[in-house]
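Below you'll find the structures, each written out as structure tokens.
Each reported figure results from applying straightforward, stated rules to the coordinates on display, with no laboratory input. Keep in mind that this is a model prediction, so the values were computed, not measured. Cβ atoms are built from the backbone, for glycine too; each structure is taken alone.
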Structure 1
Amino acid sequence: MTIQISVIGLGQIGASIGLALKNHAEIVRRTGFDRDPEIARQAENQGAFDRITNSLVQAIREADLVILALPMDQIRETLQVVAMNLKTGAVVMDTGPVKETVATWAKELLPKERYYIGLTPVINPTYLHTAESGLEAARADLFQGGMMAIVTPSNASPEAVKLAADLTRILGATALFIDPLEIDSLMAATHLLPQIIAAALTNATADQPGWREGRKVAGRAYAEATGPIAHLSEPNSLRTAVLLNRENVLRQLDSVIAALQTLRADIDSEEVEALETRLTRARQSRERWIIERQTAEWGSPDKTVVTEIPRSKDIFSRLIGIRRKEK
């Protein structure tokens, strides 16, 4: 028997989930939906899904698992529609960058006997430097060698948690079980902050009188530093995520501002040795992180869990277990 997995939102993450599941027809049947008909058509042409529908309700009505791979500004309104049409025992997962808020929405909106688990994908290190975004960046191996943070609310069904771990393994990632507050803090630092800094740098330079000539000489360093604002999130989605994760983002911004002020002080006072030390430490820290990220060797035990790829009957039993528990 197979389970019905519906992916809502067919950008890089959503389409990659579909592509990664393509070779597991004995386990799942894939349905895709995107509010943009052209994106849906392209995902269908890529073979990312067994079925594409232009109706959100039709996409989720028979689904055992619904994955919301959506920008933050679309999650709540979509969850409202999904909640009214889920069958008993269905599980909803999302891939957004702010988990505590989505968990609160799910608790408010989902009827009894429907369950929520949060997912935060950490992609294959091979694709860390790719400039593509959206559907063009979708890959069947996007999650291979990466990690999937699994965020479980306090009232999460154990079977739903196991289902998330099974899905993670099928996608080729390693499961990391984590608290919503902790992952929100980490995402503020590593996902939202780079985009905010890129926006600040762009505004600070492109709005200056000297930009008329500066744009002609801006090169690789400028392109890399401002890149996150172009290929990670749409402005509406970034705005929503930042405001929903306000306290963590403000704390991280304060840390960056303090670091910039320290560098400014070194430059202003011509503290040659101190400035070189800070710059050297920054470079070494980045080089160390790149190596660790590529090898997944972190040097200390963590909360990651490695499991065997589950069989079809094992995954299906998760859903059967959820339904029986409620009877």
Structure 2
Amino acid sequence: MNPRISRHPHGIVAVDTEYLYPGHAAAHIIRQNDRAAFVDVGTNYSVPYLLAALEELGIARAAVDYVFLTHVHLDHAGGAGTLLEALPNAAAVLHPRGAPHMIDPAKLIAGSKVVYGEERFEQLYGELVPIPAARVRVVQDGEHYDFAGRDLQLIHTPGHALHHYAIVDAAHASIFPGDTFGISYRHFDTPQGAFITPTTTPTQFDPEQLIASIERMLSFVPESMYLMHYSRVRDVPRLAQSLRAQIRELVAITVRHSNAEDRYAAIRADMLQLWLRLARKHGCTQTDAQIEELLGNDLDLNTQGLVVWDDRRRKSAG
């Protein structure tokens, strides 16, 4: 097993979870003194790569204190139960809304199968292993964790999901935002820097909450964001401005097509055109077809999330 590892400053290491394709999703290991913690873990199929990364880094499994799960979407947390079986001293740290679904994942499995279908769910995630309640810590908004002398503050960041938190490593001007600060694949890096898009996946996307959570993270003045999709980005104010503008544009697209005969297709098509336009402006050199292929999964999930949000919006409007 040969894990794809990227080493970053301040003892932070990204490990490719090999989800969908290389460079799509990264779990992070924070190393402090002789201890370690994971931030998000990928799926059951990611676990061998994570354990191999520990071995390559010379970190004993017993030296892992925490598995921080920013939220319980399965590309982030699906392998947590399996991983914890191999980490005798680690606690799983979860949002109060997310913890019950990792202790008893039945509803999480059922909801994910609605999104993906039975066969695709099995291919992507396998059989979810529950996390024993005794190994779960529920994090309150603003709570501080002393990780081997390194202060980590966990803040609730709804918008992508109600069960979402981010990890602020203030001493190193870094934040682990899960999916709250969008996605930025290294395939699209140019001399202008990183290219970023928001993620509005089902079922709890809320544009105002998401923008508010982005603003809250910016208040810590981070120099680096360690994204699940995909790892370290800098130039944070520029990326935040792009995210805010895109969130508002995606809302406008959704409202414009709210009564369309094929609402899903119309929203997806306009989202693709928005991203193609922004990618060209950013200097991306891939063809339109290549960009659509790389972003296809995100286009589909984002469209599903926007449709769910639109249904909720229309229902609340009466």
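Tell me which of 1, 2 gives 21, 15, 13 when you compute semi-axes √(5λ) of the Cα gyration tensor in Å, for residues 18-105 alone.
Details: 1: 21, 15, 13; 2: 19, 16, 11.
The read-out was computed on structure 1.
By the measure mean count of other Cβ atoms within 10 Å over residues 58-65, tell me the structure among 1, 2 with the highest figure.
Numbers: 1: 21.1; 2: 15.8.
The structure with the largest value is 1.
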So mean count of other Cβ atoms within 10 Å over residues 138-145, computed for just one structure, reads 14.4; which one of 1, 2 is that? 2
Working back from -16000 (helix-only ellipticity at 222 nm (-39500 (n - 2.57) for each DSSP H run of 4 or more, over all residues; to 500), computed), options 1, 2, answer is structure 1
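Compute mean count of other Cβ atoms within 10 Å over residues 34-41 for each of 1, 2 and report the one that scores greatest.
2
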Could you tell me which structure in 1, 2 was used to calculate relative contact order in percent (Cα under 8 Å, 6 or more apart) as 19? 1
Matching 1.08 (Cα Rg over 2.2 N^0.38 Å, computed) against labels 1, 2 points to structure 1
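Suppose you compute FRET efficiency 1/(1 + (r/R0)^6) of positions 2 and 170 (r between Cβ atoms, R0 = 25 Å, to 0.05) for every structure in 1, 2: which one lands on 0.15?
Values: 1: 1.00; 2: 0.15.
Source structure for this number: 2.
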